[in-house]
Structure P
Amino acid sequence: MKKSQIAAQLFTCYNYMQNYKDIELACKELSKIGFSAVQFSGANESLDFNDIKMIFDDYDLVCDSIHADSGEIFNEPEKLIDKLNKFDAKYIVFSCPAPEDMLRTENQAKILANKLEASGKIFARAGKVLCYHNHNLEFFRVGEGVALDCIYNSTDPKYLQAEPDTYWIAAGGQSPSEWCEKLKGRMPLLHLKDFGMVYRGWEGIQSIITEVGNGNINWQKVIKAAEESGTLWYIIEQDSWPVSPFDSLKQSFDFLCQNFCEE
């Protein structure tokens with residue numbers, strides 16, 4: 001892994017993505033931490049993307065990919081292609097199934113897979129790549145595997161690539177490193193967040209998302225498997241944070257740099 005391959009998911013800085021002034025503040029902080037790339041998500045859609053791209057450029061931040069919801073990907077792929085072009089980005093990521101796209105049966109998973117492949121063909125014709133971002137809902141048992149197996153087995157890698165999420169794989173009772181191995185040659189993007197445990201008193205012990213290196217995921221195995229599988233971008237995401245999003249991102253960034261970066 002190279003330092004330049006580590007990106008920050010901007011949804012982590014959601015509160016700073018609603019106006020130009022805060023976006024610039026966020027980019028300044030990310031650049032100060034050492035990031036040279038971001039994944040675009042969570043911004044106020046009324047803002048001009050050309051202006052946001054100029055802010056990225058001012059702080060030497062590359063936009064490696066964009067997250068989008070299912071409605072946009074299925075119904076407005078051309079609009080997303082235009083957005084990708086504005087950011088000079090190649091990868092568009094399906095962030096989460098809509099409520100109507102249930103994944104409790106094999107047939108439901110195949111229906112979603114068919115919709116993804118249809119949109120993936122449109123992106124491919126434009127030189128873009130559609131990727132799938134999982135949560136834990138994809139790990140319901142269906143057929144001889146889980147719903148996520150069915151989605152990937154039912155689609156052509158030319159039209160659907162992967163962005164596995166390490167925390168949500170662990171939360172689904174599976175191994176992040178094994179999924180990285182399983183998706184070899186098909187996962188240009190990887191979402192990094194750790195699986196931690198916390199005691200909540202009378203509520204008992206609960207799992208939490210925590211900074212990379214502060215939880216129970218075996219990162220030696222994950223990073224090794226990801227590198228062998230051809231991952232291009234290692235994207236840090238923190239859904240919640242104890243102090244500030246930038247403090248959490250810095251903890252994860254520093255851990256990765258100190259333990260895995262070649263430069």
Structure Q
Amino acid sequence: MTPYKNGFRDDEYESKRLEGRNVILEALKNGAPLDKIFIKKGEIEGTLRIIKAMARDIGVPVCETDKVKLDFMSRAGSHQGVIATLSSREYVETEDILAAAEEKGEQPFILALDGMTDPRNFGAIIRSADAFGVHGVITTKRRSAGLTAAASKAAAGAAEYALVARAPNLAGEIDKLKKRGLWVAYADARGEPISAARLDGPLAVVIGGEGGGVSALTRKKCDFNVSIPMLGHIPSLNASVAAAIIMYEVSRRRRGE
């Protein structure tokens with residue numbers, strides 16, 4: 001077998017399932033696209049405790065289950081109390097997204113997600129990004145939803161075409177984008193209305209997570225903020241809905257409408 005780049009074997013990757021403490025620990029350390037980790041119920045000790053802590057820290061769901069189910073799931077017969085399933089797609093680098101825009105002869109249009117933890121919102125955003133000409137989506141490795149089965153289902157097929165980068169931290173990626181000439185905006189209720197904001201040219205838009213919105217550090221890194229005017233009694237929108245409205249507005253402008 002030839003080694004896979006993240007430290008586990010090609011056959012294990014193709015099976016979309018990893019078994020055993022050491023291989024899953026290495027997968028976590030190397031940023032493998034894990035969907036979910038199934039870990040034995042009861043007292044968790046040693047390496048299993050480390051795996052559980054690392055997974056929770058980077059947002060990989062952990063499901064405690066009994067040995068009978070783990071035995072049923074196991075293909076190798078040596079799960080050592082832990083099995084992980086892999087995400088449906090691999091991630092790209094931010095540079096790959098910029099290259100895709102350049103290849104199309106278009107100004108880059110990127111969506112960045114700051115603390116987006118709900119996989120259904122993440123998947124819905126990917127679906128809208130595909131519909132409105134976004135070249136790629138940037139998320140983070142820690143405390144963020146990933147390309148899980150739930151996200152892929154919500155994306156309704158769009159995940160097969162999306163370019164998704166998973167960065168160590170969003171602030172660093174914003175710095176990279178600005179050095180490449182992109183303007184970076186973030187969505188916020190106190191921002192300039194999107195109807196009046198300058199949304200042409202190379203652009204990245206940051207959408208905050210479901211709870212805290214865009215973080216203070218990320219806001220400081222951005223060039224300006226935009227808002228969606230609303231007339232109703234509830235002064236906010238679901239993150240994926242807000243993202244779709246902003247993406248549509250950018251797309252409409254780019255089409256010259």
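Coordinate-derived values only; no laboratory data. Keep in mind that this is a model prediction, so the values were computed, not measured. Cβ atoms are built from the backbone, for glycine too; each structure is taken alone.
Values computed for the structure shown
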| quantity | calculated |
| --- | --- |
| Distance in nm of label points 7 Å out along Cα→Cβ at positions 46 and 166 from the coordinates reads 2.7; which among P, Q | Q |
| Label whose coordinates, when Rg/Rh (Cα atoms, Kirkwood Rh) is calculated, return 1.02 (choices P, Q) | Q |
| With distance in nm of label points 7 Å out along Cα→Cβ at positions 182 and 206 derived as 1.2, matching label from P, Q | Q |
